[in-house]
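Below, each structure is written out as structure tokens.
FYI, it's all coordinate maths here, none of it is from the lab. Here the structure is a predicted model, which means the values were calculated and not measured. Cβ atoms are built from the backbone, for glycine too; each structure is taken alone.
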Structure I
Amino acid sequence: MTKQLLSHWRSRCGFTLIETMTAMTVFTMLAFGGLSLVVAAVNTYSRDFGRAVVETDTAQAIRRIDEGLREAYSVQVDADGMGLTFYYPQTYVDATGKHYTAPLVSDGIARRLYKSGNRLIWSLNSRPLLTNMQTSGGARIFTLQPSGHALLVSLSASTSTGRETFASTKTGVIQLRNVQ
């Protein structure tokens, strides 16, 4: 009797073909499910990263323009609104720091901020302030407000991840403190 049980047990030692195929099917489905989760996470990251890059670039460009033009003595916007020329007030430095001359006068150095191709260029340095700029129709980048003491800046940029294109439009009003 023991011999019969032992021989019966030895014949049932492994898995049947059906059990093996079922296990492989279940594990394959789990692997594809896990892989699809990873692919979805990578796609979401890529999409969010592309959107964040273009949003950050346009916001930083507005902030840099604000910092650069806030102290301007004179600002002249080009007729097409795609560029501007500005001057700073004349200053002098003494032991207590940097001061404006009184009365305010221009330092005489013309500085430019303008669109060239798809880039926004600041003449203070050769690096573009913003790349991948988009303009549609007669849209202006710079508009000097009627009071002359505020400048409306509208920037649009886009970036592409290969599968998707992300666009961002930011508008800011820059208060010109020293404009006469």
Structure II
Amino acid sequence: MGNFMADFVRGKEITLLDDDLLMGVKLHREIDAFTDHHKLVDEAVSILSSKQGKYSSVIIDIYFDYFLANNWSAFSSLPLKEFNKYQYGIFNDNINGFPQKMIPAVKSLTTHDWFYNYKYEYGIKKALSNIERRATFENEIKNAVPHLLELKDQLEPLFMKFFPDLINTAINFFNEHNLAMQDYTIVNK
């Protein structure tokens, strides 16, 4: 839960989190920092930048969600639908543990199965529309799905090389902090 809520909690809110949620926030931030400085992610952003400019890194993040959903079985022994059902159950059982401003997003996520729907163009189009609505600079986000389809053969192999590195970063974080990890969630192939 903490990993999911990391983008929603700031400042004093963080000090109010219990230790487990705080570790999730720290893991999320570790993953963000690792991703932001990875050469394969930089390469993907560079490929997209002529089409999407300053929003390229945000859009690559959505593209990577799409690639993960479509290649889930390469990284997990548990089917994506089952993983989502398990995670959404945790979210729903602990809905009151989320900051109030997050609850509508959590309910929408679990009701509409965002994680699974990232497999499809309509699923990422919804996420991209939300980004476009909040964008403050001129952009081409409305063309991000056609750009994904155009650049998929270049970008997907970068994701497939990058994601095992990300898995190892997460495993190292769990090990360094003596945290338990569900064995079925990540399979390091």
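Comparing relative contact order in percent (Cα under 8 Å, 6 or more apart) across I, II, which is largest? For this comparison of relative contact order in percent (Cα under 8 Å, 6 or more apart), the top structure is II. Looking across I, II, the calculation of semi-axes √(5λ) of the Cα gyration tensor in Å that yields 26, 20, 17 traces back to II. Of the structures labelled I, II, which one yields 17.6 when mean count of other Cβ atoms within 10 Å over residues 123-130 is computed from its coordinates? Clearly, the read-out refers to II.
Here helix-only ellipticity at 222 nm (-39500 (n - 2.57) for each DSSP H run of 4 or more, over all residues; to 500) has been calculated and equals -22000, so which of I, II was it run on? The read-out was computed on structure II.
Name the one structure among I, II that distance in nm of label points 7 Å out along Cα→Cβ at positions 51 and 67 of 2.7 was derived from. Derived from the structure labelled I.
To which of I, II does the computed value 7.2 (distance in nm of label points 7 Å out along Cα→Cβ at positions 19 and 115) belong? It was calculated from structure I.
When Kirkwood radius over Cα pairs in Å, for residues 43-106 alone is calculated, the result is 14.3; to which of the structures I, II does this value belong? Derived from II, not from the others.
Given a computed value of 0.40 for FRET efficiency 1/(1 + (r/R0)^6) of positions 59 and 99 (r between Cβ atoms, R0 = 30 Å, to 0.05), which structure among I, II does it belong to? Traced to structure I.
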